[in-house]
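Dropping the structures in below, format is structure tokens.
Every read-out reported here was derived from the displayed coordinates using simple, explicitly stated rules and does not represent laboratory data. Treat the numbers as computed from the prediction; the structure is a model and nothing was measured. Cβ atoms are built from the backbone, for glycine too; each structure is taken alone.
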Structure I
Amino acid sequence: MSTRGGAVVTGAGRGLGRLIAGLLVERGHDVLVTDLDGEAAAAVAAELGPRASARALDVRDEVAVAAARDELVERAGRLEVWVNNAGVLVTGPAWEQDPQSRRLMLEVNALGTINGTVSAITAMRTHGGHVVNIVSLAGLAPVPGEAVYAASKHAAIGFSLSTIADLRLAGVRNIDVSCICPDGIWTPMLHDKLDDPGAALSFSGRLMQPEEVVAAVGRVLDKPRPVTTLPRSRGVQARLAALAPRVAVAAAPLVVARGRRTQKRMLRDR
């Protein structure tokens, strides 16, 4: 059993989640690697070594989420860190998306975050802990081409900040909730979006490397922060866009055009 508490990472079968699971193993946690794709989760756990175990998990299922938590607690003794990383992106105007796609984004990105956070807090009440929610700059500002995705991420931010307030009002000081809000990250979620105009805004800035986001996770684990934006300059832009929505909407065609140019350049350079 680890001298540190255990950790759970959702959506950890590939990409960013896989790297976050690796960070937590390096920090001395026993880590439960979870993913909708159980085989992918098992492969990551095998790669990470004896401190890692795996479980297939659909974050939309609160009973399954609680069972994953209980499995980790039984193995590690207590839950110290829970990272809600699982996410889904389907692009395009909301009216062009099928109902299943809209529901999927809302349930995975918003309800999945809620399920994981609530389950984690339930286990952390006696000894404390830290929930890290991987959100997005789309949770802070309007995002043309990703309206439903942005709605799901706004929900995740609103829930997280409200939960922090509820914890403090309840006198709970030893549980933290930190949101990481990165710009577009060059992970499998965007790898197939280079020729997708609906994803243009995700390419309008410098694409983040997953390692940059992992480093930010490490920083908030050491010093919790309600919201961390990456990069900081784009975070400022997102907050200004939220404060001046008319200006943001008027500027959207220019920002989208810049993103499309980046997509086309990356396609050429493949």
Structure II
Amino acid sequence: MNIERLRKIIKYSQDNRTEISTEVKKFCAYADIEPESNMLNILQIVRELFQKKGFLFLEMPIADDEIGALCYKGEGLGYVIINSSLPRVNANFALTHEIYHVFFQSDEFASKVEFADDHYYEHDDEYAANLFAGMLLMPETDFVRMFKKFFQESDSNLKPTICKLMAYYCVPYMAALIRCCELELIEKKAVTETIMNVSKDEISNELDNLWLDSMIMSPSLIDEYPLLEKVVIKLGNDYVDEQLINRRTLDKIISNMHALREKTRGGH
């Protein structure tokens, strides 16, 4: 991330915040939650909503740690896969990012959220989804209040303030910093390369020093593949009974799933 890229993101946010804010409200109405409420467990909220939209949601460790999420929707069932090999804050943001694609994109699409040192913000076509995720996870009124509180507690020191915000809202460091810039809570001259480019180890150490939960920087490694296989086997057996497929075809499908899983498996 560099200053010019950050300026482009903030410009996009300023130009599109009204439209994206409307979509946040639409999603909250659909989910029957208050638009300004904190998302304490976004996963619990969206899993059933994704199913209603025709999407299967899974958490699995993926070997490629630059991929935060995969999302696809064709003519049939869609899927959203969150990479549980990533830090919890990144996985949380990736999930919320995918809400935008599921609810506000066309019928057929594919997306891949990449997380290489927060470089996922460098994909122009993902700006809307990132803005949506930031607004949903960090509602404006509450975020402004908590920023002022943490900034005062931190003696106007920006880095610990950002770390407190990311721990409080369970979002990546850069997502919290960008939200501060979007809401004009910090002066432009305060956003230096040092503030923007903070390593994972630096963030973890800062969280430890602040007695905050540094485990948000660790992966959950949740693997729901066995649940997926269980669903496929059940449906497959039903299709075999109905003579829609034969047993050999079902066995081949399961074998291919195993092979693909081993090839992509992360978190070893």
Structures I, II, by Rg/Rh (Cα atoms, Kirkwood Rh): label with the highest value: II
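One of I, II was used to compute distance in nm of label points 7 Å out along Cα→Cβ at positions 134 and 158, and the result was 1.4. Which label is that? Could the numbers behind the result be given before it?
Details: I: 2.4; II: 1.4.
Computed on structure II.
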Given -0.25, -0.35, -1.45, -1.64 for log10 I(q)/I(0) by the Debye sum over Cα atoms at q = 0.11, 0.13, 0.26, 0.28 Å⁻¹, for residues 142-221 alone, calculated: source structure among I, II: II
For helix-only ellipticity at 222 nm (-39500 (n - 2.57) for each DSSP H run of 4 or more, over all residues; to 500) computed as -18500, the structure of I, II it came from: II
Which of I, II yields 23, 19, 7 [semi-axes √(5λ) of the Cα gyration tensor in Å, for residues 182-253 alone, calculated]: I
For distance in nm of label points 7 Å out along Cα→Cβ at positions 62 and 246 computed as 4.2, the structure of I, II it came from: I
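When distance in nm of label points 7 Å out along Cα→Cβ at positions 54 and 198 is calculated for each of the structures I, II, which structure yields the highest value? Show your work: numbers first, answer last.
Working: I: 3.0; II: 4.3.
With respect to distance in nm of label points 7 Å out along Cα→Cβ at positions 54 and 198, the highest-scoring structure among I, II is II.
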Which of I, II yields 17 [relative contact order in percent (Cα under 8 Å, 6 or more apart), calculated]: I
Structures I, II, by Cα Rg over 2.2 N^0.38 Å, for residues 30-85 alone: label with the highest value: II
